[in-house]
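> The structures considered in this document are given below.
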Structure 1
Amino acid sequence: MQIRKMKPNDLSLIARVNINTFRETQRGIVPDAFIEELSYEGAEERFQRMLNKNEQLSTIFVAEDDDSVIGYAMGGLAREKVQSYQGELYGIYILPNYHGKGIGRSLMSSVANYLGEEDVHSMFVVVFSSSENQSTCVDSIGPVELLKNEKPIAVAPGAVIKFVMNYEPLPNKSSVEQFTKDQQITQVAVNNDAFQAPIQKGTYYYSFGVWWMDEKKTNVAHGDAFYNFVLEVI
C-alpha cells in the first residue's frame, strides 16, 4: 500500500473509485435516479475542471494497492469562506473493501501536509450525515503540521516504543503510520502493542489509530481514537 500524488493517467481510475464508492455507499440515501445518471466520463471531466481552476494548489493524492488505485483525496484552497479556514478537503473516497484500514487518515494527512508546504495551514471538510442529511464542518490536519511546535521525544536508535492503553474494553484493531517531512508515509509493524524506532538518526512523526471493530460484521467499527507523536532518534 502506498500514498502518492496523482499522475495524469490516474484521472480515469480516480473517477471509477468515485462513482463505484458513491453508488455502493449512498444507495438508499440519495434517489436511485440520481445514482443511475452518474457516469465515469462525467466524473473525470469534473475532476479535470476542478484541477484547472487552481493548478498550483488543487491536488489529488491516491492510495494504491498492487498497482491499483483504491482511494483518493482531493484538496486545495477553500472554495467558500468557512470561519478562518484557508484550505478545504474537497472529497475523499475509498473503495468499501478497504474501509477501516486507516487509509482515509493517511490520504487526509497527505493533502494537509501538501497544503502546509504551500503556506496553507488550516483545512476543513464538509461531512454529510446519512441519518439526518445534515452537514457539519470538521477540522483535520496531519501529524507533521500538528506537531511542528512540539518538542520531540528523544529515543535511541532501534528503541522499542510501547503503547499502554487504559480503555475498557480495549480496542481490537490498531495501526501506526510513520510520516516524514517530505511526504513519505510508511506503515509500521506493531507486535504486542510495541514497535521499533528507526535506526537512522532524524525526526519521525507518527499517527497511532485504534478501532473497536464489530466482531461479527465486516468493516464495521463502533468507535475509534487517533494520537499523534514525534520521535527524535539521537
Structure 2
Amino acid sequence: KNKDIEKFNRFIAKIPDTSYIIIICGDEEPKGKVPAYIKKEGYLSNMQGVSDRDLRWWINSTLKNSGKKIEIDALNYLIDNVGTSMDLLSCELQKLIAYTGERDSIDYHDVRAITTKTLSSKVYDITKAIQKRDSKSALRIYNELIAEKNPAVLILGIIRNNINELYLVKQMSDNGTPMEDMTINISKNSKVISLLMKICKDFTTEELYHMLETCQSVEYDIKTGAIDQGVGVETMIIQFCEKEGNKR
C-alpha cells in the first residue's frame, strides 16, 4: 500500500550513518517504489553465487598464500565433492595444508584421503547411479547414508532437488536457452550446468517430470505415515533405476 511505502521510506531516511539495514527480497528481482528508493539512498545487489572461475582462483590464491599449489585433477575432485560453499572449502583447505606438511604440492590422493564429502555430494552419486540404471550402486550409497544416521526423508529431499535441476536444465536445453541464462535461472555455475546437461541427456522430459511427481508422492506418504520412510525411498530408487524404456 502507498501509505506503508511512504512510512517505510520515512523510516529509512531517519536511519543514522552508524546503522545498516539488510533487506532480502528473495529470488525475483525487486520492483516498485521501495527498491527505487533503496537504490537511490543505498545499494541494491544481486547476490549470485561465485563463478567457477572465481572459485578456482580463490582456492589457488588461498593455497599460494600458504606456499602450496594444487593439481588440476585434485582441484576438480575437491570442488565436485565438497561443493561451492566457501566456508566448507576454507575448512577443507586448512586440513589439506596441515596434512601435506612441508610438501608444496597437493595431489588427487591428498584430497581424497583427507577431505570430507558432503551429504549433497554423496546423494548426487545416487542420482548419477540412477542415470546409469545401476540400482546396486544406488542402493549401496543409500544404505551407507542410512547407516551414518542420515534421515531417509532428507535424502529424498536432496534427490528431488537434483531431479528438479535436471528437469529445468532439460527444458532450457531443449528450448535453446544460452548457458549464461541457465546459470542465472538455477543459480549454478557453467561447470555444474554442463554436468547436468550431460546427465539429463539420458532422460526424457516426461520421465524427469514423472520422477518429480513420484518424489513428491513418496514424501507425502512418508509425512502422513502411509509408508515407512526407509522402505519408501529405497523402493523409489529401485523404480527409477528400472525405467529402461524411457531412455533416449
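Computed from the coordinates by the stated procedures, all read-outs in this text should not be read as laboratory data. Since we're looking at a predicted model, the values are computed, not measured. Cβ atoms are built from the backbone, for glycine too; each structure is taken alone.
> A value of 1, 5, 11, 12, 13, 12, 12, 11, 9, 7, 4, 2, 0, 0 was derived for P(r) over Cα pairs in 5 Å bins from 0, in percent; which structure in 1, 2 was it taken from?
2
> When helix-only ellipticity at 222 nm (-39500 (n - 2.57) for each DSSP H run of 4 or more, over all residues; to 500) is computed for each of 1, 2, which one produces -7000?
Answer for the origin of the read-out: 1.
> Further question: Give the label, chosen from 1, 2, of the structure having the highest value of FRET efficiency 1/(1 + (r/R0)^6) of positions 102 and 198 (r between Cβ atoms, R0 = 41 Å, to 0.05).
When FRET efficiency 1/(1 + (r/R0)^6) of positions 102 and 198 (r between Cβ atoms, R0 = 41 Å, to 0.05) is calculated for 1, 2, structure 1 comes out on top.
> If you work out mean count of other Cβ atoms within 10 Å over residues 110-117 for 1, 2, which one comes out largest?
Once mean count of other Cβ atoms within 10 Å over residues 110-117 is tallied for 1, 2, the winner is 1.
> On distance in nm of label points 7 Å out along Cα→Cβ at positions 6 and 22, which of the structures labelled 1, 2 is highest?
Sorting by distance in nm of label points 7 Å out along Cα→Cβ at positions 6 and 22 in descending order puts 2 first.
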